[in-house]
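Below you'll find the structures, each written out as structure tokens.
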Structure P
């Protein structure tokens, strides 16, 4: 192989290697976030039991626990995508040859990328960062112009802006798409299968 071909191949590998590297770092952050949210959820539930038993319930704990579960679910789903621990039905793929199963795995991963991209576009239209910026970040003025009240709504007991809670959805869309791209590059053989420490052993989302 000539030096030019080697150089061209090296340049073509820059993007896959970079995406896999970023995906690995993001997975480590997600791992810590999952641990923190699980600890927070357990603490909130324990505190809720104690305060209710003592006759002095704290009214915002229930809502906090619900939002903790929501963020934990989305972050966990993103991490499961990279770990290939998502649910799969193998009644069809287990009858394929090794090459057929590999092709189907790539198709399934492309489906995840398509879903993540579509979700990201939906979140962009929903949150409309350009529109709220054009309104000078004035939530009431933006709501009056667009009839999109996401920036004026607040949670019932915590009184937090609801858009802060909803941020998990675009974050999930980006992280899931990034992890799916890393999986795709591994399935195509562009990069070697990465060892992902800190989680359960690797599993295959499409075939065993």
Structure Q
């Protein structure tokens, strides 16, 4: 039997779950705090006890969902593997977790264009870029990756990752997104330029 959560935590989780259902089915802009309270079976005061307003609730929900996706990706990062293979496996796990979110995908898709939620999205993006920078810098230092500025490379790669995520959220097509990301990541191998040079020479 799983450990029971404290009553307060149960209430908070019930509010977040109800909000997710409402946002996913009716659209973020069409849902009020009163709607969320009713769907969760709690008072409006209980919602305000945990969250300052609907936007605060939305930001927390968005953060928790992306934290879940990131955790799935990190679990696939093999420290003994080369950086390119590790990042490919991580994105594959991220893609699969994204597809398993169900109705949460609709909320995350809409969250991209909601200004009130932008702050949380940017903060999560910055944290991801910092983590990716460390991984890339280690790969560059070991000679596994092309010698590029790790900060610029991390920003561009996390940007591509974010766009791939948005593509999946909008279209539901995960295979095309992962094929593109895998191609981009593979191009970072330090021997890529050498292989390309040999191919060009062979065509002459």
Structure R
């Protein structure tokens, strides 16, 4: 598995070399969103009030940010589970011209299909280290703060070698977690056979 240090805005060439299982560190400009922003834009038909051309990395995240001495200060940060946003995944890749989505877990088949078409990847944290990552993130701006609230607003971040992340969907549509699930199922079958346990085995119900 390879390791890459990439800087936004990402190019097709940047993401094309990423394969599932690779490690990635990210620098440059990005923005955040959760469900409310995507509902506001895609379901309620509002216009995104900023251009994503120079920040084509989206982080599924609701950061904890406070204001001190007139400046925004990041208090806590950790990407949230991307699969929750599968409803809007393909649209966000297409309409926002994304090259990378950052979030825990992974995304579904429709998003992976669009990622393959548009050359985009999904990456997931290799560790749970929100407060260790704060020093790698500078808060630049915020949009739709009044409309969506502090957690659901679109925050602009500037990243400095943020990571590590693992590539779990590459731009060929391969999914790391799907392959992992397949390997686990195969090993389970072999283990049950070795122990003489039938495929109809059920766990003991305690309640």
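The table for this structure:
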read-out: Top of P, Q, R by relative contact order in percent (Cα under 8 Å, 6 or more apart), largest first; value: P
read-out: Origin of the derived value 1.8 (distance in nm of label points 7 Å out along Cα→Cβ at positions 133 and 165; candidates P, Q, R); value: Q
read-out: Comparison of P, Q, R - label where FRET efficiency 1/(1 + (r/R0)^6) of positions 21 and 53 (r between Cβ atoms, R0 = 35 Å, to 0.05) is highest; value: Q
read-out: Of the structures P, Q, R, the one that -0.55 was derived from, the read-out being log10 I(q)/I(0) by the Debye sum over Cα atoms at q = 0.11 Å⁻¹; value: R
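Throughout, read-outs are computed from the coordinates displayed, never taken from laboratory work. Treat the numbers as computed from the prediction; the structure is a model and nothing was measured. Cβ atoms are built from the backbone, for glycine too; each structure is taken alone.
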